[in-house]
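I've put the structures underneath this note.
Rule-based calculations on the coordinates, nothing more; no lab input. Bear in mind that the values here come from a model prediction, so they are computed numbers and not experimental data. Cβ atoms are built from the backbone, for glycine too; each structure is taken alone.
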Structure I
Amino acid sequence: MEYVFEEKAAKDIRHLVYSSAEKYGEKDLYIYTRNKQRYNYKYNDLKNNMNYLGTAFAKLGIMGGTVAVIGDSHPMYFTTYYATVNGNGIIIPLDKELADEEIVNFLNLAKADAVVYTESFNNRLAKNADKLPGIKYFIPIYIDTEKEITDRTRGMDELLALGKEALEGGDTTYTGVEIDMEKCCAIIFTSGTTGTSKGVMLCQRNLVTATNSSCTTMSFMTCHESLLSVLPPNHTYEMTCGHLAATNKGMTSYLNESLKYVTRNLTSFKPTVMALVPLFVETFHKRIWDNIRSKGLEKKVRFAMKLSNFCGFFGIDIRKKLFGEILSAFGGNLKYLVCGGAPIDKEIIKDFRAFGVRVLEGYGITECSPLVAVNIGGHERFGSVGWPVDGCQVKIEPEEGQKCGKYDVGEILVKGDNVMLGYYNNPEATAEVFTEDGWFRTGDYGYVDDENYVFITGRKKNIIILSNGKNIYPEEIESYLAHIDIIKECVVIGKENAAGEVVITAMVYPDPEKNEGLSNDEILAKIKEEINIVNRKLPVFKQVHEVVLRDTEFEKTTSRKIKRHTINK
């Protein structure tokens, strides 16, 4: 069936589901793989199963309560999310990489009534049941009677059948509830990279604002596009800018079952859009150039890129002809990479554009649901995260003496309907991040130029203050070092030397393949030589003075951000 796309704004999340089902009913919403078998989940499936599950929650007495969900991306994971928030309940999406003790702590802290989980958690949650006295129902999406179960276990199929029977019998307790747009409907426990986890409280007004602004700014997303969902489903960026927005647009989303299958699923599903964090984009970029160099084609490809850019200036697009082999590695249909979470090198963005893939850099933070700013196709500004999105204001609180050219640099403040209600059970932390006149302090530093483009210079908590009082943004130095191909990962910190002075230090994980057969001393010498080349292009106060090698990758969150707080200084 051929679908005609019409832009629509969601009034609330129930309206998002209903209006999408009305327009795209039997269209695939999700395509996913289980036990090597491919399955399809329609827009009508989401609407019906949401109402069945929500009605079952009402029958069990937990509608309007708190439901946690944990595990891999699965249609019923997202259905649980919708069913909970549209019954005025609170959803708690938990990071699947959490240790059992952390999961128990979060569930008890949030006073969860039920927890829904995918197969990988069938045994883990049941064996901790005695530590979770407040959980009324353990709800596996696929029940396995050979795994440990409790007398509180109710399988998802059982609940859907219960809800369907009640709904068809005239029970409108769930479907008739009036949505409270201002009530907390989601608590997001931020894994973050600073070591402190807070519960970000979001309401439907927050989520709908971010979803609608995402749909408006990313106008290229229509029902004719398809998304490969790679980031973890508990990630607010993935949930709002990916699933909520894609569902509102009528898109089909392919659920990637594992990071090790990303390349395979790209070529199999052939998506047109992906939402990623920079580490993925940087990895793709390195693989492309490694492959090109291994074939001795670098000069030829560089010339083709110049030719492509020249023709593009006159509106002639020859990229598929010139770079078909490169694009085929992404399935051949990929047109957009929406990227946020950390700065990305502008040279990487330029390379992808020359190949035929637009990288749109944006900026978000969980407390803002999360979208704050994004580059709009055709109006990108290299080095910027774009314009503030609809319904969101951005301003800078200048830091004395901090400038970037003529622009004041300072903490980025945000105000709008996308900004959180506060931190769960933590009024002190909430008060700390809001100004007296209601602006949210992001903890990020940057500036806004004359055309309202937002630029990020670094995280406030990461700033290195040198012994001479100079402030250094480590992210800037890291972006320079990212060009050194023998370095796989790098974090820049301020570290005291023997004289007690704080010096810029690069913590480096070398690329094992590119340094194969070399001793640590030889690797260190090579890396120092490359860093010295970079240093010569930098002001003295920004130069790297110390290099420390690591023999393992940095510890990361599930969204592939390096956990800076775990780095031994």
Structure II
Amino acid sequence: MKTPLTVCLLTLISVFGAVAKDRPNVLFIMSDDHTAQAVGAYATVLKPLNPTPTLDKLAAEGMVFDNVFCSNSICTPSRASIITGQYPHVNGVTDLTGRVLPAKQTLPILFRKAGYQTAMIGKWHLKVEPNFDYYKVLPGQGKYFDTEFRVQGDKPWPKNVLTHKGEHSSDAITDSTLHWFKTQYDKDKPFFICHQFKAPHDYFENAPRYQKYLADVKIPEPPTLYDVPKTFGSIATRGYQDELLPHIGTSIGKRNPRRSYAVDLKERFPEELPADYDVAKLSERETTGLAYQAYLRKYLRCVKGVDDNLKRLFDYLKAEGLYDNTVIIYTGDQGFWLGENDYQDKRWAYDASMRMPFIMRYPKAIKAGARSDAIVENVDFPALMLDFAGISAPASMQGRSFKRICETGKEPKGWKQAAYYRYWMHMAHHDNPGVMAIRTKTHKLVYYYGCNYDGGYQTPPGWELYDLKKDPAELNNVYDDLAYAKTRDRLKKELAALRKTVGDDGSHYPAAEKVVQEFWDYDAADREKARRLSGEYLKRRLQELKDGKRNVRTWKEN
């Protein structure tokens, strides 16, 4: 015989189960380095190539966000911000050495507590064991072929490893998610899945079946591939008299002698270049043009593999009746340079690398074909997903839900009007100086403070200001234009205030903060010292090249 207490408990369990089952599923899809410039829904020079028909259909059925930004355009910090809802300087993951301990992986913990079944499949890149019900993740960056996964098993993390022999990672990751649905999914629970591709991360290795894709197509070139206006950048990116142009920011052509695709592609993918290709004999323009075509072919083939695999995943959800009751989010972990300004990779505070593609579909709440220019940051993603699931975001999360924007297309009162950016890995890998920035809908103020965590290995500090209404490509630095003096001074104050708001108050790395403050006013004495640092850095870099140093570690090991 059931006691009243037993009946009550059974009723509560039944009600909780029904509520949980009625909640939407959440599918968070993230590719690595898939920039908005390579998504058809974002009109660019690549749109005629139709690289992403599946994503474009998702966008037509849902909502596209035009002003979504990461707070640090490098893989590990971006992923850590999405798992924790915190800026890098708060969660402690400011560079590639960072990690988020299982107890700090707030997003999956909260979904599990709310009755969701959780899974992480694909690229993880946060070092320690994922705190999900199920995981199957790449070791570190992972491999494009013969893809290995770390999984749960009899041995402690990270010793249980499975290998998909002969498979490309995009196929293997999608196969793994489909296998989870077929063997692990509890249909009495809603699910929260992170499906995360390695592709199209550099160096781009496409599945063999895509080798003919774009083989005979001349890919449209960005207007600034060969010629970047002298109004772009500052002493921080160019040097006092342009002497640092070969040494700041790695290149598509042979501009940067330490790392350029013109050289690297010949070594890695000779089949993508003419048989007589010789960097030493060809002009810089010729090598840039040939390297760009090869760079984009490899990149877009990887994008095509992602898009085709998304179709497989979406077709399964449709066949199982799950598609319309799932909040589907597609994004990249940051932007990526596709030859604009002769740059490769990401890391810069400019929109090409700071902007993230962001597409959402959930027909029960989001109008098809909607678009928003609201400023959103990656720290806002977890609060949004929790909100759609009816879960309250904890006070530890700095990000805010933008569910109302998704539902109405309008920004709620008091919504943020600026995004904060800081790249900490000063001059690592791709020769990008330490930088911070504030980005509004109309302007961007960029401050290259130019030092590592310890205040050393200095490059010349410099400021840049861009009028995004008149100059969306960020090619005309108007910091010293008297017509923008009031705007510049206002944005400097806003940047200082925003730093305090997001918790980047300088206490994390005091030696670096000392340099930040030293050049903040940028008066005549500051500029003179910047000129001196430009010359000193050139001497240092030339000596490094003479010594054969291709990589110089300038950031702190955590």
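For structures I, II, which has the highest computed value of volume of the Cα convex hull per residue in Å³?
I
Here the criterion is FRET efficiency 1/(1 + (r/R0)^6) of positions 64 and 488 (r between Cβ atoms, R0 = 25 Å, to 0.05), and among I, II the highest value is seen for II.
Have a look at I, II and say which one yields 3.9 for distance in nm of label points 7 Å out along Cα→Cβ at positions 96 and 448, as calculated. The structure behind it is I. Comparing relative contact order in percent (Cα under 8 Å, 6 or more apart) across structures I, II, the highest figure comes from II.
A value of 0.25 for FRET efficiency 1/(1 + (r/R0)^6) of positions 320 and 392 (r between Cβ atoms, R0 = 30 Å, to 0.05), calculated from one of I, II, originates in structure I.
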